[in-house]
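J.: Next come the structures, one after another.
We did not get these values from a lab; they are worked out from the coordinates using the rules stated. A quick note: this is a predicted structure, and the numbers were derived from the prediction, not measured. Cβ atoms are built from the backbone, for glycine too; each structure is taken alone.
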Structure I
Amino acid sequence: MEIKEKRIEAAKVAYVPYTGSYQKIPEHMQEVYELVMEKDLKMTGVVYGTYFNSPEDVPEEKLQYEIGFSVAEDFQQVDKLGFKEIPEHTVIAAMHKGPYTKVGPVIHAVVDYAVKNGYDIVGPITEVYLNNPNETPEKDLLTEVRLPVIKL
């Protein structure tokens, strides 16, 4: 597995926070997509999930995460759909191919790499989903795992 440092450009995102099972990620992606379409926002290509805790640390029903889409324009929060700007930042990143439920070893490898190579972890794990789970077999799903860091 190749792990690399990369710079991520600033982005505007539309997102919804969730609590509960990661098994619902494809369903939540669809929900956020529909909210973005209802708001008539122009998507700019990135679909992501940011994870604030882990199934290794809390029960499944207490998992906290957000699912979001990058968008071209600012907007005011509407019901569940929030808006924020993510500043430019540095990440350690690696690719995972396969079901979302099997991404754990890649996450651990990225965290281990950051620790062993003198990086300070400055934010939660983010997964960028590079293809559509409704159109792609699970074995072919591509996910980039990103860990925000600064070099110590």
Structure II
Amino acid sequence: MEKINFENIIKSFFLGLFIGVVLQFNGSAADIQFSYRVLSVLASGSIGFIIGFLTEWITAILPITIAKARTYFFINNFIALIVTAFIMTVLILVTNGETESRGGLVPVFLIVLSIVCAANLFDYLMYRRAQSRLKTYKEWMKDKVQ
């Protein structure tokens, strides 16, 4: 448990909330009551939390030899996509009687996976930016001390 990054789990919850809000603008959700919309956004956030926890738990099991940043972020993204696809597939199968057509689910599936992939790419870019700033700061401090 000490290797699990809880910050990423919280980020996954908020990403789930964001995905829930984005999916509210889907054309098939036009006649849904506001209370159901709020519940679906909260459910999406909860599912994001579960996906984040599973992703971080699986990533924490991985050996330390792959601890290079680029490899870690790639594997984490891959695991997140697989876990998300699996959970979405299970949810689609569970709600089989509730859905009107499978054709409407494919765009939702692609939107969710695209947002997850984009969020992981953004997280990696922010990591790279922070590392670059840290390097610049270290060089500035080294010059200042001398």
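J.: I have 1.29 for Cα Rg over 2.2 N^0.38 Å, calculated from one of the structures I, II. Which structure is it?
T.: Details: I: 1.02; II: 1.29.
The structure behind it is II.
J.: Ok, one more. Who wins on mean count of other Cβ atoms within 10 Å over residues 32-39 among I, II, i.e. which is largest?
T.: When mean count of other Cβ atoms within 10 Å over residues 32-39 is computed for each of I, II, structure I gives the biggest number.
J.: Could you tell me which structure in I, II was used to calculate relative contact order in percent (Cα under 8 Å, 6 or more apart) as 31?
T.: It traces back to I.
J.: From I, II, which structure was distance in nm of label points 7 Å out along Cα→Cβ at positions 16 and 136 = 3.6 calculated on?
T.: II
J.: Out of I, II, which structure matches 2.8 when distance in nm of label points 7 Å out along Cα→Cβ at positions 64 and 112 is calculated? Before the final figure, lay out the partial values.
T.: Numbers: I: 2.8; II: 3.6.
Traced to structure I.
J.: Comparing structures I, II by FRET efficiency 1/(1 + (r/R0)^6) of positions 40 and 120 (r between Cβ atoms, R0 = 41 Å, to 0.05), which one has the largest value?
T.: If we compare FRET efficiency 1/(1 + (r/R0)^6) of positions 40 and 120 (r between Cβ atoms, R0 = 41 Å, to 0.05) over I, II, the biggest value is for II.
J.: A follow-up question, please. For which of the structures I, II does the calculation of helix-only ellipticity at 222 nm (-39500 (n - 2.57) for each DSSP H run of 4 or more, over all residues; to 500) return -28000? Could you put the intermediate results ahead of the total?
T.: On the way: I: -5500; II: -28000.
Derived from the structure labelled II.
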